[in-house]
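Structures given as C-alpha cells follow.
Every number here is computed from the coordinates shown, using simple stated rules; none is lab data. Please read all numbers here as calculations on a predicted model, not as lab measurements. Cβ atoms are built from the backbone, for glycine too; each structure is taken alone.
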Structure P
Amino acid sequence: MAKQKPSSVPEAISASLLGVAKTLDEQGKVHQALAAYLKLIKHYPDSQEVPIATEKVLAIADEFRQKGQYHVAMRVFDRLEAAHQGQ
C-alpha cells in the first residue's frame, strides 16, 4: 500500500513524529521513542497515527512487564492515560 501524502501541517507533523518514534524504537532507544509516541498522542489526538502510537506504547509497557519491571510498566500506562486525556 502506498503512503498517502499528508494534506495539512498537523497531519505531516503527526506522520513525522510516528516515523521518528518507530526509528528510535528500532534503534533500541525505548525511552526516547516512548516520548515521541506520547507527544503524538497528546498533541495530535485526531490524527490517524494515534491508534498505531497507542499500540506501540502498550507494547513497550508489556515489554517492561515481561521483564518484571512492573513499576515502569505502570508508569508507562499512567503516561499513556494522561496523553489521551491531553494532560
Structure Q
Amino acid sequence: MESIIFISVAAICVVFILVSLAKKRPDKIVDFALRACLGTAGICLLDFVLGSQGYDINVGVNGITVLTNGLLGLPGFILLYGLSIYYTFT
C-alpha cells in the first residue's frame, strides 16, 4: 500500500516538474528526447556491430541507460560502454 502511495506522489511530482519546465524551456525537453533517442539507437547499433564481430561487450537498453544518454549525451554513451568493458574484463 505504501509503495502505491509513494509511486503516485512521485509521478505527480514528475508531471508537475515536466509541465513547469515545458512552459519555460521546451527546448530542454526536446534536447533530452533527441539525446535519449539517438543514444538508444547508438547502443542498439553498437551492440549489433560488436556482437557480429564476436565481442562480448554489450549494453542493454533499459530505463537507466536511456536516462543516462538523455542527461549526459555522448559522455553518457561512452560512460556506459566504459562500465561495460570494465565489468566484462574484471
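Per-structure values
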| item | result |
| --- | --- |
| Mean count of other Cβ atoms within 10 Å over residues 11-18 - structure with the largest value, from P, Q | P |
| Which of P, Q leads on mean count of other Cβ atoms within 10 Å over residues 19-26, largest value | P |
| Origin of the derived value -24500 (helix-only ellipticity at 222 nm (-39500 (n - 2.57) for each DSSP H run of 4 or more, over all residues; to 500); candidates P, Q) | P |
| For Cα Rg over 2.2 N^0.38 Å computed as 1.37, the structure of P, Q it came from | Q |
